[in-house]
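The following blocks contain the structures, represented as structure tokens.
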Structure P
Amino acid sequence: MATSDQTTIRAIIDARCASVSSGEIETSMADVDDNIVVFDVVDPLFHRGRSSALARAKEWHASFVRPPRLKVRDVEVFVAGDLAFTCFLSHASGEQKTGQRVDMWFRTTLGFQRKNGRWWIVHEHDSVPFDPMKGQASLGLHP
């Protein structure tokens, strides 16, 4: 039933945010498929595989004084059989070890596949809008 699947997928997203915000990196990756493809907001163009995504997550977490805070809003979940995708706005905040404050909204799309009765994140795409007139990412936008 789609409603139950939507609830389950939303719970995965909420648990992931809670794990990131509490510094539990391994736990935040609990529902990530071994063959995930990730399009992150930073270089390189993509990461392929759970181990690569985990290494990137550890690198990101290590750049902060305390675990970064991650929250989401406007979550939409679409389910069709054993495939689903979500789209939402993400907000990351915290202080990096360089002293720089992070307070950034960005767009997230997650692709899910149900395997053996369990939902797995098989695709993640995070992005920021781009201002072509300035030739820069629009990092200061707020919903």
Structure Q
Amino acid sequence: MDEVKRRVRKLKPLEKRIRWGGEEKNGASLVWDALFDVRETPTGKAKYNLAMLSSMDREEYKRVVDEYFARVYYEFYLENGITDSNIYDPSVLALLGLPFSAEERDIKKRFRELAKKCHPDTGGDSKKFIELMQVYERLTRVK
């Protein structure tokens, strides 16, 4: 568990270096804080706590680290005005249950699957359908 904690903690200064050249910006939040909680007693605010990370196999842990860097670079691009129509907000993709590496065709396919389930005409919840539409619009607006 200590080894996992050490490895995860090494990511924090790396994020600061990538996003701000090593110095932390006042008022800016770290992606690290939203994803990781390495305290013995987790607060429940982060997506992954120490127990979860320790129980992961190598491939699962690699996916978590890949997700982390996708979010870090997404924030870096936003902060520096770099726009690329092929980059989607990883947190919005997660709302659809898609990985950070999802492409346009993956988004459309997943949207259609969820729309069939959520649409009020097929017995779905209208509030969930509206939320789904808003998420899809956020993703397609990038184009």
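To which of P, Q does the computed value 16 (relative contact order in percent (Cα under 8 Å, 6 or more apart)) belong? Numbers along the way, then the final one.
Numbers: P: 21; Q: 16.
The structure behind it is Q.
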Here helix-only ellipticity at 222 nm (-39500 (n - 2.57) for each DSSP H run of 4 or more, over all residues; to 500) has been calculated and equals -8000, so which of P, Q was it run on?
P
Among P, Q, structure where Cα Rg over 2.2 N^0.38 Å, for residues 29-100 alone as derived comes to 1.28
P
Here distance in nm of label points 7 Å out along Cα→Cβ at positions 21 and 117 was calculated and came to 4.7; which of the structures P, Q was it taken from?
Q
Compute mean count of other Cβ atoms within 10 Å over residues 69-76 for each of P, Q and report the one that scores greatest.
Q
Which structure, out of P, Q, was Cα extents along the principal axes in Å calculated from, if the result is 52, 36, 28?
Q
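Computed from the coordinates by the stated procedures, all read-outs in this text should not be read as laboratory data. Everything quoted here is computed from the prediction, not taken from an experiment. Cβ atoms are built from the backbone, for glycine too; each structure is taken alone.
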